[in-house]
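Asks: So, here come the structures, one by one.
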Structure 1
Amino acid sequence: MQIKANLIDIVNRNIYPAQIVVEEGRIKSITTIDEKLDSYILPGFIDAHVHIESSLLVPSEFARMAVLHGTVGTISDPHEIANVLGMEGVEYMINNAKQVPFHFNFGAPSCVPATVFETAGASVSVAEVEQLLASPDILYLSEMMNFPGVLHEDPEVMAKIAAAKKYNKPVDGHAPGLGGDIAKKYIAAGISTDHECFTYEEALFKIQQGMKVLIREGSAAKNFEALIPLMDEHYQMLMFCSDDKHADALEIGHINQLVARALQKGNDLFKVLQVACLNPIEHYKMAVGKLKVGDWADFIITHDLQNFIIEQTYIKGELVADKGQSKIKRIQVDCVNHFDCAPKTIADFAYPIKEQEHVIECLDGQLITNKLLLDKKEILPKNDILKMVVINRYKAAPVAISFVKNFGFKDGAIASSVAHDSHNIIAVGVDDESICKAVNLLILNTGGLSAVNKQTQKVLPLPVAGLMSDKDAWQVSMDYTELDTFAKQVLGSGLHAPFMSLSFMALLVIPHLKLSDKGLFDGDSFQFV
């Protein structure tokens, strides 16, 4: 195969007309030619930290959609399915991913369960982490969310980090808001990256300590605007990632969107492309081609160096996307799950409101929340203070109940079995009847997303671990969009992504106040309220 295009040489900061010859999936030769060409060829984009499960798609379907935007590989943390199914879940992701032409690069989950303050469906031991790290299928130790364990040198935490060092594989970090001497100690333990920075000052401090910072722009957490000013001086220490991105957002764009936005702000093309294409490959030692002779033929072609609309994507010399059409064939999707939860009654959600209540304040576009203390008379739906519940989906247990601000519902309820990190059932609504109806829809389908009011009920089943659909990616995107639109336009939420935001209201390792199946949790003191 021969391709002629203007080659973007990121390292040498040069663009020149070239002929690229590909044989047996690898680049055989690159020759400078004397022709005027209107297309450009460059290495493919890498998402440097993503939970594939959050797309609601299995890996094979994620790949079919991502290649349309020039993504050729991901650094994929299978932490979500591991919390449901343990090692079986990690193996499921690897095996499904191997059936399509795409560079999925999985990590060994470091924190399953994430904390002892919630009920997960499985655990991954130190021995199992080491077993995974010994495998060539696993490139790194995924995000070390237990930063208190690192700081206090917890033996189990340190053993997992030691295992990564033993196999010369990097350790991903997770330390939102951490600074000063405690951040230095966390980094000195061997933590190499952080995708949780939400201010310029925090990110700059971590870079100065030798840590790579990932600029994250997902469906819920959006840190691009705060961190992109780092690009000019610190591009060698940056990567782009989505972390969590629903199928509807992935259908529209991926890392190519961040490239375009970075360029619109006046950043240098070569610096931006180094962040998007090369830095992840080098940091994680990915087996992804960088448009060099002898490399795998992993590259993209575009006519557009402003918006980066991708014409074609090649992986190992195979054309996997062509003019908006995915060339990756759909494969049979097997379903694995762990779900044991009996239907609920309205009485299960009864709660006598105290004179004062702690209330979670959800912040649109952020994973962090604020903690409020409100009087009983303020705890009303008309004040946008709604009841939120978390229900153990792995065994019979009492319902955990609290209150949340900023979901904006005037009617009905939504529920989800995607609830980071343990993926119990989480729901929020204006009344107990609606909450009960939304929850029971999920129990009936052994997982999914639901939205209801008195007249209507909608559900997107997620039969793969209660996290992912077994359906076609574009069908999932359409079904999710319908649910999302209903939650906003009919129920009244003003949040950018109400389902994604809801899924993080149980994420205890992100400050300040969250709800697990065991109760309301303070992420600052790391104890129940």
Structure 2
Amino acid sequence: MASGSLVSRVLGIVRNALLVACVGSMGGTSDAFQTANTLPNTIFILLSGGVLSAVLIPEITRAMARADGGKEIIDRLLTAAFGLVTVVALIATIGAAPLITLFQLRGASRDLGIFFAFICLPQIFFYGVSAILGQVLNAYDRFAAVMWTPVLANLVQIAGMGLFLAQYLGAEPPERWTPPMVWLLAGTATLGVAVQALGLLPAFTGTGFRFTPRWGWRGYGFRRPFKVAMWTITALLVGQAGGVVVTMVANAVAASARAGGLEVAGYMVYTLAFQIFMVPHGIITTSILTALYPRMSRAANAADTEALRADVTQAITVPALIMVPISLAAVALAAPGVKVLTPSLSPAGVANLALAFALMAIGLFPYGLAALQQRYSLARGDGRMNFRFQVVITAVQLASCALALAVPPQWAIAAICLGQTVGNSVAALAFLWISQRQLGGLPLRHIGRLLLQLLLASVPAGLFAWFLVAWLAWLHDFSWSSSLLALGAGGAAFVAIFLVLAALLRIKELDALWARLPLFSRWARSEG
């Protein structure tokens, strides 16, 4: 899973770099495309997290435990899911204009955003198909295809952007965009998502499950998952409301500053920072949680508290071993890393994006714990608990938006990014306290000791890497090649110092992690 996610995330970085070349990183065109292309994800998250993830995995695993394998129940669940994503995709596409207007785009940017949205919003259907097929595959413990098919989407979108740049000038203002330009860029974005969905069909067929559409849900025990879905949808509506406010504030601040002759970071910078932030989260934490979610659901269905406690402990400790040092390294190497990943950015764009990413990266591990909380709650059928956590995260997010309106416009996106980290950190601490009570105890002292050891090894390594990068930047102009040199030197220094300090601190969990990796296990056997 991690290998597929890694390839996909790397290609996603390439795609983002090309996207900046196509629409720019700041300005009306970038805000129009990013708002329109983010809309399908925003709406789909309500479907995926509110219905598909909340209902399908727990109910499919419950049905599979029946003597007859639960095929009829699974058929009815999938029929309802396919019908739902189709209806939502149609309604959203028809309502493209009011949806775009909601996000505070103005003038030519609004018109261009509406055009983009009409072409991008059908992605909701294909995202839905991917999620439904993926949930069935996960229930059958088949994870590889779900992580590898996004590679297909990225390849199609990269090809489309490459063709766009070969034919047109990039980063044109909104009023200069023609229909062929819009159709090429937005059309290949949607085509990529469609190819991703179709790519899951061979793996789905390989499970041996044969889907037969069946309508009607009375008398099949769907009242419980319906209640969970309603709580989860409510939680996601709260979360998406926070996301809408973030988009509105980011666009409004950027537009106001632009009217005053000042170019500041806007929604595009926030989105790019979040996409880079999601690379390590998607490769490490998402892979682990995807594998553990069906196990947690089976343990909860069987009322096996000991197994559920073991799964939760593993979902905390294993990501911590990787994400804590990655967080410190990401902060130290943010500036050269952003320059290498998005070479077309101006120095001001690099500084804005690096600051936004660094503030998010501090919260990588808490963000993973917040994601674990959601899966833990849904595995237990406790949608109300997930709702309460989402309210806390969104409240902090809204407070950060209020701060963004109060500070000078050049600091607005930084305030929003910091709000994400603070909100997830508060939720993570609350989850650890509540879950250890529900599970009859978690090894919190052990987890605390592990986090302290990781910080003692990571902070000095991060400080040295940061000073090294700053020194190299002072010696050289911050061109792409010198940024690559600084990134490589700083990264190597971080890894070397971290490993030395980790060995001195005797972090035994890292030794166990190395033993699980094929390369290290083969080396250990050869040394033995």
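Asks: Please compute mean projected area of the Cα convex hull in nm² for structures 1, 2 and give me the label with the greatest value.
Replies: 2
Asks: From 1, 2, which structure was helix-only ellipticity at 222 nm (-39500 (n - 2.57) for each DSSP H run of 4 or more, over all residues; to 500) = -7000 calculated on?
Replies: 1
Asks: For mean count of other Cβ atoms within 10 Å over residues 114-121, which structure out of 1, 2 has the highest calculated value?
Replies: Of structures 1, 2, the maximum of mean count of other Cβ atoms within 10 Å over residues 114-121 occurs in 2.
Asks: Out of 1, 2, which structure matches 23.8 when mean count of other Cβ atoms within 10 Å over residues 130-137 is calculated?
Replies: It was calculated from structure 2.
Asks: Here's a follow-up. If we compute distance in nm of label points 7 Å out along Cα→Cβ at positions 18 and 338 for structures 1, 2, which one ends up with the highest value?
Replies: Sorting by distance in nm of label points 7 Å out along Cα→Cβ at positions 18 and 338 in descending order puts 1 first.
Read the figures in this text as sums done on the coordinates, not as results from a lab. Predicted model, so just to flag it, every value in this text is computed and none were measured. Cβ atoms are built from the backbone, for glycine too; each structure is taken alone.
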